[in-house]
Structure P
Amino acid sequence: MPAPSPSSRAILLIQTAFIGDVILATALLEYLHQTEPDTPVDFLVRKGNEGLLRHHPHVRQVLIWDKKHSKYPGLWRLLRQIRATGYDRVVTLQRFASTGLLTAFSGARQRIGFDKNPFSFGFTRVVPHIIGAGIHEVSRNLHLLDPAAEVPLTPPRLYPPAADEAAAAPYAAVGPYICLAPTSVWFTKQFPQEQWVKLLRALPPKYTVYLIGGPPDADACASLLAESGLPQVVNLAGKLSLLASAALMRGAVLNYVNDSAPMHLCSAQGAPTCAVYCSTVPYFGFGPLSPFARVVELAEELECRPCGLHGYRQCPLNHFYCAHGIQTSQLLAVLAEAEAVK
């Protein structure tokens with residue numbers, strides 16, 4: 001009997017949500033490489049996130065869905081491409097109907113996803129999706145591969161190519177430095193600018209501080225730089241790719257981040273992390289996974305916190321005390337810990 005073709009045993013992983021979701025999903029690539037090193041793995045992402053995986057050594061092909069300019073025509077083209085490839089397994093990590101449709105009608109022998117997906121009736125394996133039990137998102141995703149197994153929490157991992165390593169190298173060569181990623185898509189997940197300014201002014205001047213983010217974050221970082229008035233603060237927002245930023249964060253004494261994508265970049269590089277949680281809580285399962293990782297949040301309990309899984313455009317009660325009540329001394333204490341282990 002002839003050996004099965006590569007496509008006939010290939011896996012397609014689907015994660016078309018935000019950057020952080022794709023980063024966390026790379027834990028499945030690590031797990032599959034450990035357990036099935038000869039199985040080809042393709043990965044479907046939304047347009048704009050493909051750079052995270054284009055040079056990933058455990059990904060055969062990156063499929064791209066342009067949600068913004070060709071949402072529904074692109075979805076049908078992808079479905080035809082997926083069916084034509086003849087995957088053995090298609091795994092959607094999302095609970096949205098669009099990716100459920102791709103999975104349910106993929107033609108794959110195994111069609112796997114969460115029970116909350118509207119198209120779960122077309123899956124061959126349905127896995128409960130539980131948020132709020134302290135289960136990390138990585139564990140939730142890994143159980144899609146084998147829900148019965150006691151799967152270890154395999155960290156996500158990214159592989160910056162040589163060009164991105166080279167782009168980060170001059171900034172890493174200046175001496176001891178700190179990275180600070182001050183922004184978030186959600187207002188209530190973002191430590192306020194005035195709070196970041198307090199931290200910047202309290203940091204030891206021996207550190208260069210790099211403000212990092214994408215092109216949409218450049219203005220916010222420029223404003224933070226101007227308000228700080230400090231010569232050792234450098235705005236790199238929009239100047240480095242995601243993977244170059246990840247490479248830079250790996251060599252930092254500490255990375256200050258929100259509950260957002262840069263926190264997951266740290267996890268995927270094992271970079272020292274201080275994650276500031278405002279309206280959300282690590283209990284939802286999206287916390288940092290680096291060997292040195294600390295969470296800073298309001299010391300006291302608030303009846304209104306957490307106010308939501310993803311945050312809001314503004315504080316629902318208009319006081320945002322979950323952010324403004326955090327003390328600069330809490331953030332400096334984490335730096336002291338990081339210095340002790342560096």
Structure Q
Amino acid sequence: MTSKPEIAIVILNWNGVKLFPDFLPSLIEHSKGDNIELIVADNGSTDNSLAYLEKNFPSVTLLDLKTNYGFAKGYNVALEQIDADYFVLVNSDVKVSENWIQPCIQHFESDKKVAAVQPKILSYNQPEYFEYAGAAGGFIDQFGYPFCRGRILNKVEKDEGQYQTPGEIFWASGACMFVRAEAFRSAGGLDPLFWAHMEEIDLCWRLKNRGMKIVYEPQSVIYHLGGGSLSYGDPRKVYLNFRNNLYMLYKNLPENKFKRILFIRMVLDGVAAAKFLLGLEGKAFLAVAKAHATFYKNLGELRKSRTEIRQHSHPSDHPEIFRESIMWKFFIQKKQTFSSLNFKQK
């Protein structure tokens with residue numbers, strides 16, 4: 001690899017013209033270099049995104065996909081057309097800070113097994129707090145529930161320097177993910193079946209099953225608005241999260257845990273659906289029911305994916321999986337910060 005690897009920063013945009021004035025300037029200012037290209041891939045927007053960018057941000061490369069492929073396939077289609085050593089997948093509602101690129105790239109350059117890197121993600125509206133979608137690096141518990149250093153379920157921590165050590169994590173947030181282009185392509189990219197939500201966790205799990213590493217880098221700091229596509233309580237988001245979590249587990253669980261964990265998750269999802277119903281959240285209840293129906297409908301395609309993953313990798317237990325229930329810890333034991341979990345990875 002050359003001393004100055006080619007870096008493509010790619011924003012997948014869909015009707016995000018209102019976000020550009022607040023977020024693009026920081027990316028332009030802090031992403032300068034003859035080996036760095038800032039690209040907006042437009043996912044079939046129906047607003048005036050492309051015209052606005054051409055007029056107001058001429059230094060940004062535009063890639064018109066012409067169709068809304070969803071987050072997962074949209075990125076796949078865009079990245080197929082981009083030649084670079086490293087991709088940086090960045091949401092359109094992200095503000096970056098000075099020197100946010102090099103600390104992450106250094107991980108790739110110093111260790112060929114590093115497939116993806118996540119910076120520290122703070123809240124755009126409350127910058128003293130971590131942001132929901134990634135915080136200081138992602139993990140999952142034994143039943144597949146995702147959480148982060150700095151954010152467990154809906155409890156977000158204040159950044160007081162408690163997570164300033166770089167190290168391995170289980171998943172890097174799709175809000176801002178540095179990924180080795182070769183690894184992204186060899187793993188098959190993001191799964192279009194997911195459309196949006198948790199597709200980055202699925203990708204990271206597949207990369208880890210191939211013996212690659214996912215890393216958190218606190219010296220790179222970005223600020224994420226969050227909830228830009230779907231608000232956190234939206235029934236559509238509930239549907240996607242429940243459905244895609246089942247997709248991810250079915251595809252990636254090791255054989256010795258596959259049936260037991262999937263069964264337990266079905267039971268836990270039933271409990272969650274009942275809670276929605278008792279709380280008079282009818283739309284959320286229906287969203288969970290629809291998620292399970294769609295999961296069963298797509299079992300054929302999921303079986304093919306699982307078979308292919310097992311043929312090209314070695315699914316195994318990973319030390320970055322929390323071997324307890326995050327739900328039990330959070331609701332019963334009231335352990336609501338990452339530090340309180342006593343999570344010993346190795």
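Rule-based calculations on the coordinates, nothing more; no lab input. Note that this is a predicted model, so its numbers are computed, not measured. Cβ atoms are built from the backbone, for glycine too; each structure is taken alone.
Between P, Q, which one scores greatest on distance in nm of label points 7 Å out along Cα→Cβ at positions 248 and 320? Don't jump to the answer; show the numbers that get you there.
Numbers: P: 2.5; Q: 1.2.
Biggest value here belongs to P.
Say we calculate percent of Cα pairs over 32 Å apart for every structure; which of P, Q gives the highest result?
P
Out of P, Q, which has the highest value for relative contact order in percent (Cα under 8 Å, 6 or more apart)? Don't skip to the end; give the middle numbers.
Details: P: 15; Q: 18.
Largest value of relative contact order in percent (Cα under 8 Å, 6 or more apart): Q.
Ranked on mean count of other Cβ atoms within 10 Å over residues 128-135, which label among P, Q comes first with the largest value? Provide the component values of the computation, followed by the final result.
Details: P: 13.1; Q: 23.0.
Evaluating mean count of other Cβ atoms within 10 Å over residues 128-135 on every structure, the highest lands on Q.
As an exercise: FRET efficiency 1/(1 + (r/R0)^6) of positions 112 and 208 (r between Cβ atoms, R0 = 35 Å, to 0.05), calculated from one structure in P, Q, equals 0.15. Which structure is it? It would help to have the intermediate numbers written out before the result.
Numbers: P: 0.15; Q: 1.00.
It traces back to P.
Taking 52 as the value of percent of Cα pairs over 26 Å apart, for residues 80-255 alone derived from one of the structures shown (P, Q), identify that structure. Don't skip to the end; give the middle numbers.
Numbers: P: 52; Q: 24.
The correct label is P.
Of the structures labelled P, Q, one was used to calculate mean count of other Cβ atoms within 10 Å over residues 72-79, giving 14.5. Name it.
Details: P: 14.5; Q: 22.9.
Answer for the origin of the read-out: P.
One of P, Q was used to compute FRET efficiency 1/(1 + (r/R0)^6) of positions 160 and 224 (r between Cβ atoms, R0 = 30 Å, to 0.05), and the result was 0.75. Which label is that?
Answer for the origin of the read-out: P.
If FRET efficiency 1/(1 + (r/R0)^6) of positions 48 and 136 (r between Cβ atoms, R0 = 35 Å, to 0.05) is computed to be 0.45, which of P, Q is the source?
Working: P: 0.90; Q: 0.45.
This figure was derived from Q.
Could you figure out which one of P, Q the value 0.15 for FRET efficiency 1/(1 + (r/R0)^6) of positions 168 and 312 (r between Cβ atoms, R0 = 25 Å, to 0.05) was computed from? Provide the component values of the computation, followed by the final result.
Working: P: 0.15; Q: 0.70.
Here the read-out was taken from P.
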